[in-house]
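**Student:** So, here's a batch of structures to check.
Just so you know, all these numbers are worked out from the coordinates, no wet-lab data involved. These numbers were taken from a predicted model, which means no experiment stands behind them. Cβ atoms are built from the backbone, for glycine too; each structure is taken alone.
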Structure 1
Amino acid sequence: MADRKLDIAFATYDRTQALVDGTVRIDGVDAAFHSARIVPEIFGAMIRGRAYDVSELGWTYYLRTFADGPSPFVAIPVFLNRAFRHSAIYLNRASGIARPEDLTGKRIGELALYGHDAGVMPKGILSDDYGFRPERNRWIVGGIDFPMDPVDFVARPVPAGVEVEYAAKDVDLGEMLDSGEIDALISADIPRCVLEGSPRVGWLFEDYTTVERDYHRRTGIFPIMHTVVVTRDLAEQEPDVVKAVYRGFCAAKDRAIERYVKDMTFNNGTIMLPWMTKLIADDRALLGDDWWPYGVAANRAAVDAVLRYHYEQGLTARRLTLDEVFMAGLLDT
């Protein structure tokens, strides 16, 4: 029997490189791999036109496809993009913001969507730990310093009582932050003014690595930004194929981890970053030898946080469950 042809899309990552270069093959699948200039373009192609059989999808993009009933997609517990997000909150130093509680009443920018993946987690964490309430702020949603089309291919709910303005396409929220037109910015991507060291801007949590490591020690959560989805038809009609896809992603990620660990012997000299070996050792001490886990069991707390925050922030009409968002045949992973 010929292998099942599948179109699979994701951004460029070390944890998928073994799939792309053929080092890891998906059993029974003839895979064609696709990417894009920026990852939201993959999301848009999948949601608008079902361009792929299997696709990376940001959590918030995926969860918004439940707006009118069951989603046309089903997630598999592969998490291609995850990041601690205390470091995603930037401020103008003249705004009077010195601590999280000072955000109240401020005008805050947000990248791409009200409730983009790197916005949901910081708002949730700020709410849990500091009593933050988004309805006490004024929000402006837009882009930063690279071309990006408006995200108009998913539902864009705004909870009652929350003031949200959408910036014009040519507006740069990073420039607004630098000039003081906005007091703070929550963004997955670092604005140019921060990267270039403008003295007018900084982070809410300047020592964010210490804060984020403490957050993990307290909660056990390594925040998840993006999962992988398959079409619901594929999951229902060919579950064994989808399970093989899951195993392939796992094998590719394991290859990446093995390479980093093996290369510690040689001081990770293939990577142009000093002290990388020490960083890997520190991360393994905190996060475990599999510091980027796939599967449901190892990620239950992180996924529960995503689902809870989406509901609490008014982005889903109800609190979705793990059973609803993941393929049934992979819930025991």
Structure 2
Amino acid sequence: MIQTQNRFSLAQQRVHSSMVELLSRAGLGYQGDFIDAGGYRIHYLEYGTGPAVLLIHGGGAGGAMWFRQIAELSKRFRVIAPDNPIFGLSSRPSRQLAVPEVTTGFVESFMDALDIDQASVAGLSMGGFAAARFAAENPDRVDKLMLIDSAGFGRDLPWGFRLSSLPVLKYLLTRPQRWAHERFFATTEVAHPDREHNDAYLQYAFRVTQTEGHSNAVRLNMPVFAGIRGQRNLLHDDELASIKAPTLVLWGEQDRFFPLRHAHRAVSLIPGSRLEVLPDCGHVSLLDQPERVSELLAGFLSDQRLGQLPKRSPTES
């Protein structure tokens, strides 16, 4: 590591400790580092060798939330999972960011910093928005694209996020409160809150909210993505139609963030894409159906033919 644990603040030490515990649940030792990218100090995890696979998380927690996918994919690939700015152990912005800074700009600057010319890119939620837009704007840099319960395909958004964009309510709704954090996780993020290892994930995710500057950064940047009408920034039809990379779309059938019709819009517009609907699964499918998600990602990345398969309907999934 460039930055050793004894140089962390107490809150960061707690995040690091809980991250190490979460990784250990998948049999992984901690393999992390820091790099300067896009004006931020970015923490990332890296495992395995082979073609590069970049895993971009959404809001909350950090790159270690991919712990079970990292364990599976790193058997055959070089897997890299950064903490997006605001989250994990990466630095926190003290101003409101422009959309490109936390989407295409972040992916591009991070890949450049690691001297990665081309990678397969997977994104969850807001990470999916970033991955899809990056693929549309940089077709020569994305080998395969995997969008998991992705933002950007429609206005729908839980009311808690809509209200948190309002001046007064955003202070109340973004304060670190363990009971509220756990309730939101159980009622909105997943279909199975008691799934194995969710205790370690919740500890990790909550400790991230307690780090210096996190709540302020969330308050500053929530209005960039959410408003009272829902999602502010959407992927346009021509953007989706311009994506050249073979694309796999995974969607939880019980996603309470973004309804299944968002997935249907995506696959109707992205050439050569296919949809896999995950039954009995909420928004964070990495936690609800970890084995199935890992299996689908590994198969898609390993089999060249998967990028050429015709689209499948939900009934075939």
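**Student:** Matching task: 19 is the computed value of relative contact order in percent (Cα under 8 Å, 6 or more apart). Pick the structure from 1, 2.
**Tutor:** Label of the source structure: 2.
**Student:** When Kirkwood radius over Cα pairs in Å is computed for each of 1, 2, which one produces 20.9?
**Tutor:** 1
**Student:** While we're here: Give the label, chosen from 1, 2, of the structure having the highest value of distance in nm of label points 7 Å out along Cα→Cβ at positions 210 and 226.
**Tutor:** 1
**Student:** Still on this structure: Can you tell which of 1, 2 yields 4.8 when distance in nm of label points 7 Å out along Cα→Cβ at positions 74 and 178 is derived from it?
**Tutor:** That value comes from structure 1.
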